[in-house]
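Alright, structures below, take your time with them.
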Structure P
Amino acid sequence: MTDTLAPALSAVPSIGVEQRRVLRTAIPGPRSEALQARKRAAVSAGVSTGLPVYIEKAAGGVLVDVDGNQLIDFGAGIAVTSVGNSAPQVVEAVQRQVADFTHTCFMVTPYEEYVQVCEELAELTPGTHEKRSALFNSGAEAVENAIKVARHATGRDAVVAFDHAYHGRTNLTMALTAKNMPYKDGFGPFAGEVYRAPMAYPYRWAGGADACADEAFAAFTAMVHAQVGEERTAAVILEPIQGEGGFVVPAPGFVAKVADWCREHGIVFIADEIQTGFCRTGDWFASDHEGVVPDLVTTAKGIAGGLPLAAVTGRAELMDSVHAGGLGGTYGGNPVACAAALGSIATMKEHDLAGRARAIEGLFRPRLEALADKHEQIGDIRGRGAMLAIELVTDRASKTPDAKLTAAINAACHREGLVTLTCGTFGNVFRFLPPLVADEALLTEGLDILEAAFAAHA
């Protein structure tokens, strides 16, 4: 792994926005503040905004707001614009498709673009077995349909998820999601036959990181055996690296142990790769890192360069077990979103964005380690590729989560024009998800801003 980005990868094109930070006003500026007032009058208070600057243009790794400020983007729309905003091949594909037609509904009169996306998914997702896909609109919708497939194929009902998991905001996916506030509070009752097992979270595993994989796996299998029954379990769903729950990287070997155990008991193993997929972790999919081949894979976020598209891809015998008409939806696999996905995938292949994610890790990780040397409040550095995180604590001995400090540093970054995101069950994790096309100078400046925020607040 190199410490800097390869020069050949620094030339990934963007459209129309100079790739540098510019601050013309305070953040947020007056026009953004005026729009935020309109938002409060017209938009449900339940729809929150982490950084109330209103964007009018974006490209590569820069967001331009209505006040003319150019912000460095360390969030990529929560791992969505991995190929950058306004990626040329995405823009061109979308423009062509919009000019041809915008919608027919694939279940009424189909079109080639849907089939092409499914062919790409068959090639790119883990495993060489025969695969089928179905396309949807969002990650939560993909997860719901993966559960439907697993239940239909196995004739079983129970589903097992993990502590710190995040799988969506619909009723079933809220049941699968572990965190109450803000995702579940007051929205129950939730779908039944959902069970939760301990996650192999090395930093917080009571028995220590070295024992984490074996002990967490033993706890998982014991829970399923005692509380559910292997013969009643339709599926186990797991994020190969947890997203909203804190970028928890399972202890090495844990994911493979779970996948093998599922296969032994005829249980469908679902890898939720909605945040980890499409080059984000340095492989096309995070499951590839440990050679895990899931039965079903759910994808969304980075698949289509910012347009709403999601998929379930899996073993042909599972996906084909569902009766005709059992899967679908009016907008699922919309032709414009499919065109965007084809442009996005072509960009990832042409510019080796999986390799670029590894190079981004090579730039970020030494800087984060140096920051941790200066600040005891950084308890853990984790992640893979361009999906990295630091967990903040009051002190390393107690590992007490420090959400207050996390919020203060996040706000300081925002004021300086760096878009940062937090996450974690305890609200104390910084997550870094820059567009994979962001150039080295931009990323370095963003890390400088982060370092200054720590110096001021830690």
Structure Q
Amino acid sequence: MTPLEQSRHLATAIPGPRSQQLIDRKAAAVSRGVGTTMPVYAARAQGGIVEDVDGNRLIDLGSGIAVTTIGNAAPRVVEAVGAQTAQFTHTCFMVTPYEGYVAVAEALNRLTPGDGEKRSALFNSGSEAVENAIKIARSYTHKSAVVSFDHAYHGRTNLTMALTAKVMPYKHGFGPFAPEIYRAPLSYPFRDAEFGKELATDGALAARRAIDVIDKQVGADNLAAVIIEPIQGEGGFIVPAEGFLPTLLEWCRANDVVFIADEVQTGFARTGRMFACEHEGIEPDLIVTAKGIADGMPLSAVTGRVEIMDSPHVSGLGGTYGGNPVACAAALATIETIESENMVDRAAAIERLMKDRLGRLQAEDDRIGDVRGRGAMIAVELVEPGTTEPDAALAKALAAGAHAAGVIVLTCGTYGNVLRFLPPLAISDELLVEGLDVLALLLADL
């Protein structure tokens, strides 16, 4: 494998001529419902760089939406995938099972928070794993209602659209949605500050606000599960105030409600811990993982307490491709890379670098209302100068400018005003600093 030079380089304007040809072909062949963020087509990617078909090298601050956490085409993963495809690509674990699936389940049982006995089941996507977590919780509790939170994102299938808060582009025109889904207020410190400092800083108080809504609108006797992202992803990289998650978990345990942590975006070293739940020392009943689990191969999982995971009847869980052997090989190589190369510590170092640089930008520019996140999952919330009024237009303009300058960034947030950064942990400090320098110049120009 020829190494890809780790530097930003613009050989053409973006998009270049070959990308433009592919843009035209996509328009003629692919449903318009499938959108794209960048007007380029990838040819190669390694480390912190994506190279397009025109030879442009782009700084990757997106990791394919938190998927290539250890860097694209990571050596151990490339080797493991090649070796497995030479043996077999599929048999269906439910027909003739194989060791790789069992080994991934063993690794997840070992790595996820909690010292008790655990079990895992493997699937294909984050949405699919979320759906199965709900199935498992309902089977265990014999109750049907589920609570998710304001600003939540849990997927694009029917049930996960119901759990997701944002209408556009995820839900508009696609209803009716699965029933027995309810919503509670999240701890959102930047916006809760409008209602007083105590609510913004006291997570237990914010949790009691949510619990009051749950008690009144659902009732614990009807509630199978509470599902929450420990740090919200699409909702805007919102980190709840300290104490919010433990208070919710305590209430769930006291009321026979399954606490599900959706760590699809936050898992596998992304936040400076192997899982974001560990920042507050909580042990979810069930934990949902995907994205960074297999460095780009489609794989997801539900892991949790043995008595909950074993509650569905035999053959009640599964799927033709769930725990595909090639994806399992990639996952084992990904976990080995994270552990052997101390990538949890690397994520923490990235947080320090990014928050220092973005914090200095915030001090100079009152359009940056908030800098937040953990590890290599950092965001800036953009507002009208001197206010908390969301500025989605500025976020859009900054993202477009960064793309034209060869830096991959993503937007998110309920109000469309958040720039999010998800660099691969393999990225160099130099590339990170250069990407943030581009952002600073664009802010000044705008």
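None of the figures in this text is laboratory data; all of them are computed from the coordinates on show. Keep in mind that what you see is a predicted model, and the values were worked out from it rather than measured. Cβ atoms are built from the backbone, for glycine too; each structure is taken alone.
When distance in nm of label points 7 Å out along Cα→Cβ at positions 39 and 71 is calculated for each of P, Q, the greatest value falls to Q. From which structure (P, Q) was percent of Cα pairs over 15 Å apart, for residues 183-230 alone calculated, if the value obtained is 56? Of the structures listed, the value fits P. When distance in nm of label points 7 Å out along Cα→Cβ at positions 63 and 343 is computed for each of P, Q, which one produces 0.7? Considering all the candidates, the number was obtained from Q. When mean count of other Cβ atoms within 10 Å over residues 103-110 is computed across structures P, Q, the figure 18.2 traces back to Q. Comparison across structures P, Q (criterion: Kirkwood radius over Cα pairs in Å, for residues 135-318 alone) gives the highest value for Q.
Cα extents along the principal axes in Å, for residues 95-166 alone was computed and gave 45, 26, 26; which structure, P, Q, did it come from? The read-out was computed on structure P.
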